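Student: Take a look at the structures listed below.
Each reported figure results from applying straightforward, stated rules to the coordinates on display, with no laboratory input. Quick caveat: nothing in here was measured; it's all calculated off a predicted structure. Cβ atoms are built from the backbone, for glycine too; each structure is taken alone.
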Structure I
Amino acid sequence: MSQAVYGLVNIIITVILIGISWWALQALRFDLFLSKPNGARAKLLQIILSILLGYQMASFLFDYLGWSMIFGQMFS
């Protein structure tokens with residue numbers, strides 16, 4: 001896979017996983033942890049957490065893909 005295609009796929013997967021993280025964090029009851037769960041700071045916290053979780057999931061996914069490709073080359 002060329003570098004450009006790999007980069008594009010990486011960006012698309014990361015953005016999708018950030019969206020999934022945002023969707024999943026909507027189920028979390030922030031009112032138990034924050035004094036103003038509907039305030040701007042709470043939304044910023046949700047955005048930051050979504051980016052962190054989505055990036056980590058994408059990083060794991062691409063690391064796993066790389067490891068599995070290396071593992072496959074060991075036996076060929």
Structure II
Amino acid sequence: MKHRLTLHLANQTVAVERFLRVARHRGFKLTALELASSEEHYAINMTVDSDKPIYLLTQQLNKLVDVQSVTLQQLQQQAI
């Protein structure tokens with residue numbers, strides 16, 4: 001199932017690497033990524049795909065010290 005997440009991270013390049021590593025280690029495939037930066041933070045919109053429950057990813061992302069917020073939107077699966 002596909003899920004769309006919006007994250008706000010501290011404005012540090014290592015913060016982006018950390019959250020991408022968490023997504024990969026939790027078994028989520030990154031299908032889309034948009035990143036915008038400001039002086040205070042990075043705003044990231046990403047779409048992930050996995051059969052695993054999304055809470056496995058969101059709980060781990062919220063534990064990262066650089067993550068300021070995580071917002072989840074469930075996308076509808078398109079029928080083939």
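Student: Which structure, out of I, II, was distance in nm of label points 7 Å out along Cα→Cβ at positions 46 and 62 derived from, given a value of 2.7?
Tutor: Clearly, the read-out refers to I.
Student: Here's another thing I want to ask about it. Given a computed value of -27500 for helix-only ellipticity at 222 nm (-39500 (n - 2.57) for each DSSP H run of 4 or more, over all residues; to 500), which structure among I, II does it belong to?
Tutor: Structure of origin is I.
Student: Also, I was wondering about something else. I, II: which one has relative contact order in percent (Cα under 8 Å, 6 or more apart), as calculated, at 47? Walk me through the numbers before you get to the answer.
Tutor: Numbers: I: 41; II: 47.
Derived from the structure labelled II.
Student: Using the calculated result -0.47, -1.00, -1.05 for log10 I(q)/I(0) by the Debye sum over Cα atoms at q = 0.12, 0.23, 0.24 Å⁻¹, pick out the matching structure from I, II.
Tutor: Label of the originating structure: I.
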